[in-house]
1. Check the numbers for FRET efficiency 1/(1 + (r/R0)^6) of positions 43 and 171 (r between Cβ atoms, R0 = 41 Å, to 0.05) across P, Q and tell me which is largest.
2. One of P, Q was used to calculate Cα extents along the principal axes in Å, giving 61, 42, 38; which?
3. Can you tell which of P, Q yields 15.2 when mean count of other Cβ atoms within 10 Å over residues 123-130 is derived from it?
4. When helix-only ellipticity at 222 nm (-39500 (n - 2.57) for each DSSP H run of 4 or more, over all residues; to 500) is computed for each of P, Q, which one produces -13500?
Structure P
Amino acid sequence: MLAAICVAILQSASLQLVAHGDASVQSSWSAQTNPARTILSLKTKVEQNGPGANLVESESVDIPLSDVAAKLPGLTQAQLNSTSARVRFRSIHDAGTLDYDGSFQGGAGEGSARVTLNPLFAAQLQRRGIGMPTSEQQVRLTLLGADFRYLDVLSAQAFERPDVDQLLNLLEHGVSVDYLRAMGALRVTPHSIDSVTRARDHDVTALYARQLIAAGYRSLSIDDLVRAQDHNVSADLVAAVKAAGYKAVPMNDLVRLADHNVTSDFVRAMAAFGYAAKADDLVVLRDHGVTPDYVQSLRRRGYNAKLSVAELIKLRDHGI
């Protein structure tokens, strides 16, 4: 009981610092509509000044204009388009609520903001073994839109339990609920918080992973997927290699093909001419400028018999 009381008191102190207008805390917002992209770009900034201050958080979010009323209750399309409108609106999340006060003029707005932290969210984090966030951490979680659903999906997809810093890292790196579900369903290894964050940072999508898996690469790790993506190993290249008759081409060879600008079109065209024996042959041919057009030009000049890879390279190197 004593521990519970202490937690409540500490959380209350954190709330007072951020939510009740402590002189050392400044919160502001600015926004701009973009009719061409039909979005509202909203930036919220929370600053703590004074001795020992270290709370400086800023978060920007793009909201479709059609979703503004639902996501920012109190703000209307008429106010966004007004030549001068006083506005008060909210952004409500399980981690906390942001109350905005200010004005809009000609599609641009600015004003002050107040952050109210939700003690139930902090208690839930601790109950789930994630840990009790500091007020600074919970402000960041609020700005990032953290909610209970996110925690539920993490658990349902059997990812390892994060600590507060890892949870923040996931959100700050744009790992959404949909991304967690999609990547979690793949069960790629390692099934960890850091690995899914790394995959997101390198633009590895679940669709990309599924395409590689469908092509026969069923034991890929996150490192494999990241490496393939970083080296522009496209799903189309993998499909072309498979269709050309190459069997179980190692990921290292696919990376080498991509690095040497061996494209899916190159693979298909050379296979049509009968050159589909080894991945190394494609690399050497590409490096020496032996293109499908060049092979076709040789055929037109009377080289009708299939030439070996070495013969093609020799002719090309000698300018024939």
Structure Q
Amino acid sequence: MQKDQYGNPLTTSSVKARDAYVRGLECNLAATSGAEEAFQEAVAEDENFALAHLAIARNRQVEGRGVSGREPYSAAKACAESLSPQEQGHLAIIGSLLEGKSDGVYEKAHAHLQEFPHDVMIAQACLGVFSLIGFGGQPGREAENLALSSMLAPHYGDDWWFLSTHAFSQMEAGQLDPAARSIERSLAINPRNANGSHHRAHLYYELGETKAGLTYLKDWIADYDPQGVMHCHLSWHIALWALAEGDVKTMWEVADAAIDPETSSGPALNIVTDMPALLYRAELAGVEVAPERWQAISDYATARFAKPRLAFA
């Protein structure tokens, strides 16, 4: 049995499969390109590597390609018999998310993390905005996020992914000074973490530092793959800051290139939340928005989310 970079067990005898999985996990946590390819390499080295199959399915779900995750999810379940108890729990929790059965899953995930705090993909599924806590529909989301990340903090130390995630929990709860320390430490370790750049952008916003935030994010995104899962949302932040600065021309350029449903490579959930939010805020600022823009995003939302379970989508 191998272990990933967090010490979690991986039921595979192949070192090459393990190494590819670790690379994929690194890309997944940083929201950078290459996760799918690395996980595919892992299953090519060991076709019975259940967690690698599962990671492909989960990665596709996060990227808004959930239907194409059915086959790798089935492959993961077919390999489940020899898994360790931790891996069995991991498969059950991620499997529930893939099947759209989220009721009671956060409670199971929380219990799992109490026993296996380093199971980073389970922690990732719980924390943040697009997460079990974020989509849980319960009051006190910010407090619960912080409570969970604080529980996990002693187990992660100076891990760049955790520091970035913890920083977001801290700033959402109003703890801006601790959040600044956490995110700066995270980005010092891995400056190309797209989630980290996003959380840094949020801190700029909370501090009212519009010019600094706009400059930072425009510089950061220049070297980020437009196919990256965070490109749409980071572009939205840039467009909003451009609007705040009165630069309507840049706002529309960014929107048309990276947020509009006709051009954006982002997940459907990002497009269907970010584009209407930008159009609405533009109108509030006195910018004329063509009715065709509203119609285009309305048609996109209807096509992609015909029966949303949450009003959020």
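We did not get these values from a lab; they are worked out from the coordinates using the rules stated. Computed from a predicted model, the values in this text were never measured in an experiment. Cβ atoms are built from the backbone, for glycine too; each structure is taken alone.
1. Greatest value across P, Q: structure P.
2. Q
3. P
4. P
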